[in-house]
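So, here's a batch of structures to check.
Every read-out reported here was derived from the displayed coordinates using simple, explicitly stated rules and does not represent laboratory data. Predicted model only: the values in this text are computed from it and were never measured. Cβ atoms are built from the backbone, for glycine too; each structure is taken alone.
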Structure P
Amino acid sequence: MSGRLQSFGCSFFFGTDLGDENTGVKEEGAKTTNRAASKKTWPAIIARNLGLRYECYAWPGIGNDQIAKSIYANVKESSVVLINWTYIDRFDYINSLSEPANEELTICPGDNDSTARVYYDNFHSERQDKWRSLQSIYSTHQYLKSHNIKFISTYMDHLLFDTRFHSPPYIRNLQNQLKDELHRFARYNFLEWAEKKNFEISANHHPLHEAHERAAEIWMMKVNDLHEEYTIKDVENDDK
């Protein structure tokens, strides 16, 4: 079977703690080199089992804005795309004072640098988190649909669909638009599901090999079905 599977997300798709990943070494004044995602994640396992070319654009610690940007920059037509949207309280920003200039960075709750402290003490809000992530996800899904690209979106943060707090009409309308397009493992995100199944979890809270192998079994048929939709379309076009 020929074709391509592309994955986008954070550490859960990059494969942090699976043992074969490499975040690379960054020398002073140089770009990071030898970056390599794990070949043991559930998207990678699916690609291997279905004979699809695999491209991973996930990266540890990034937020949903960077995930969306990576999709716009790298997605290819006729690919099956797997996306794992991350926690909404991560904040992506461009540092105009960085070297190299305009480096894209992410801060997370618990970071102890001065930028994170200023942001979370003074500017952070759950409402803005929801608004920013829902907008990014919605526009990205619309972009994929407009190019007839088949995709599956999973997500980590249940706050995306929380309606008890910080959910004015503009939030609820986006939630309603996306509720059928974002998928979980039953009622859980990937980490919660792995914990519920008593699969091994790393000290850094990443599901390990058994969880990825089982997740691949769960999603493989759906990925295969999406890939076959491309194949059927190609056959129909050849017959015209």
Structure Q
Amino acid sequence: MRIDINSDLGEGFGPYTIADDAALMGVITSANVACGYHAGDPVIMDRTIRLAKDHGVDLGAHVSYPDRMGFGRRQMQMDLFELEKHVLYQLGALDGLARPAQHRITHMNPHGALGNLACADRAVADALVRATRDFDPEIAFLVLSGTALESAAREAGCRTFNLFLADRAYTADGQLAPRARRGAVIKDTAAVVARVQRLLAGGGVETIDGETLHVKVQSILVHSDTPDALAMANAIRGAIAATEGAVAPLSAL
């Protein structure tokens, strides 16, 4: 069993940082890099891309609504054609900085409110898939099991990898619990590792309401802004090794 460990990185702005990207790069195998809409700027994007390249970490596009003030966590009313162009714009920005660093975009993972909506709304999911496929049909999608984005990407002939968010609670329908709900963000490292161990052992995931949800997993995500994210990522590597598994970037799965 080979599993990817990924994290959302490059989420600072100007002189401000939100996580220890350099340390996390030594633990993860794939990175989702903010493309300037919810966070990030050209200098931060360039630095993060080069860190990924130096560590042999796959490069992903972490596209978002244009909502830096709200960190991309507020839903926006946007025409689907307009949304496609905003996604293309962000892919172009990341690719433009990746090429001089001799790195390439391997996957897509939509951020925040856009990602949540794409999981639930097929029209939004289709718009994301169209934009990404038009840009580069080889780009894969990180998807939650059983969601609209998974169906849209697969039906369009795009590669998908099933993602498990280790530090986020799920609802019974396989969606992420709203961040405003108590317990939606899991900050205790031991609790995060226990969830991963249970999932890898085939026991599914306990939802925020105490039910059992069975999901597929090929990639495990730790948010870089979750407290003790580095310790969590290291502990997850240990949990994978304990099952006689190995970590590997998405491109090697």
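Details
- When FRET efficiency 1/(1 + (r/R0)^6) of positions 60 and 204 (r between Cβ atoms, R0 = 30 Å, to 0.05) is computed across structures P, Q, the figure 1.00 traces back to P.
- Source structure (of P, Q) for semi-axes √(5λ) of the Cα gyration tensor in Å, computed value 29, 22, 20: P
- Of the structures P, Q, the one that 0.60 was derived from, the read-out being FRET efficiency 1/(1 + (r/R0)^6) of positions 52 and 76 (r between Cβ atoms, R0 = 30 Å, to 0.05): Q
- For Kirkwood radius over Cα pairs in Å, for residues 92-211 alone computed as 15.7, the structure of P, Q it came from: Q
- Taking distance in nm of label points 7 Å out along Cα→Cβ at positions 148 and 164 as the criterion, the top structure among P, Q is P, with the largest value.
- Structure responsible for -13500, with helix-only ellipticity at 222 nm (-39500 (n - 2.57) for each DSSP H run of 4 or more, over all residues; to 500) calculated and labels P, Q on offer: P
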